[in-house]
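Coordinate-derived values only; no laboratory data. These figures come from a predicted structure and were not determined experimentally. Cβ atoms are built from the backbone, for glycine too; each structure is taken alone.
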Structure I
Amino acid sequence: MKIEVILFDLGGVLVELTGVPTMLSWSRLTEAEVWQRWLHSPAVRRFESGNGSAEEFAREIIDELTLNTTTDEFLTQFTAWPRGVFSGGIELLQELGRNHQVACLSNTNHLHWDRFEQETELLDHFHAAFASHQTGHLKPDASSFEHAIDALGVVAENILFMDDNQINIDAAQAAGLVAKLTRGVDQATEHVRSYRLLD
């Protein structure tokens, strides 16, 4: 096996996300219930595939999850979910990028992507970026992985994919990628070292 591309999820792997406590404060659901509904939400899928406005998304998700908040407050809080790049994240990408192709595959939206572009240098360190709101493909759909594989021009088994969601790991493995459940930069570093991808 020769790993030619290291493919990162962003949130939870390279980017620290907040928001769960706020969501819970607006809801009577448990954390597990909130995430279960979020991952299967028609509103989330529509918005993060690049369809509909932010205001429409806010109204729809508030209705779906019966959240006790306004659209304006939801959007203010939701836009702030990405806190920033985890410590060591940029350095890891820089080191990997010297000898390997580095890319990202992320379910995201224009509100968060704009912040990545404007407030961090994160996106500067990827040779390719597959953002769901730009490609129209969302994990864990097979099409999201097929699209990335085709664009990268590398066979699936030569791609190491890291994501913090087991559902996405299972889907990536089904698509033929080498996939590792990864939470944070320390685990990402452990995985790339295990494949001898760092000097």
Structure II
Amino acid sequence: MQAGVVHDEATARDWIICMLEEVVARLEAPVTVRLMAAFTAHDAEQVRYWNEMFLASRDSAEFRAETLQMGYSLGKLLQELAPDNPAPIELLPPLAELPYPTALAAATVALQVPTEDALLGMLFSWAENQVLACVKSVPLGQVAGQRLLLSLRSPIEAAAQTARTIADEDLSNWTPGLSLLSMQHEVQYSRLYRS
């Protein structure tokens, strides 16, 4: 927003869809799907591989801190919510290095949430958070925010399809513009949200 890329409802929608298609659908969601499969199969090696791969993909300190904080918090909650299903929890890496996709995948399996439901829920939650930030910061009104969120149904469904079908060799989060903006945000004098 400070760079002027997002300044109204139309540019907010363009930004959200671009990030959904280029980052979330092509790396974050497919890695989460692979982690869900690894937890389901009790495959500790695959959990470790995808966990490390995702952490390596965080190209700014801000993105790394964000995923580790969210993963840590969800991992702690999971231990409270699913004490009778320790199998996924036992495969978790140490909580200090637990990115959000790994914690979400473990929670999905421990709580027996169907993979497709968890995937769509993850994508909707991501989109809803993006819209909420725009409602508060652009600012957009509540009606514009709801209209924007409703307009994301088809892109979210398309992102889920991509996440389920993309080949390992096609995984990518190559978005240098986003990386540069994230690095600038790390040192921004005033930040409304903890990222």
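Odds and ends about this structure:
- Of the structures I, II, the one that 1.4 was derived from, the read-out being distance in nm of label points 7 Å out along Cα→Cβ at positions 11 and 131: I
- Highest-scoring label, criterion being distance in nm of label points 7 Å out along Cα→Cβ at positions 27 and 99, among I, II: I
- Origin of the derived value -21000 (helix-only ellipticity at 222 nm (-39500 (n - 2.57) for each DSSP H run of 4 or more, over all residues; to 500); candidates I, II): II
- Relative contact order in percent (Cα under 8 Å, 6 or more apart) from the coordinates reads 30; which among I, II: I
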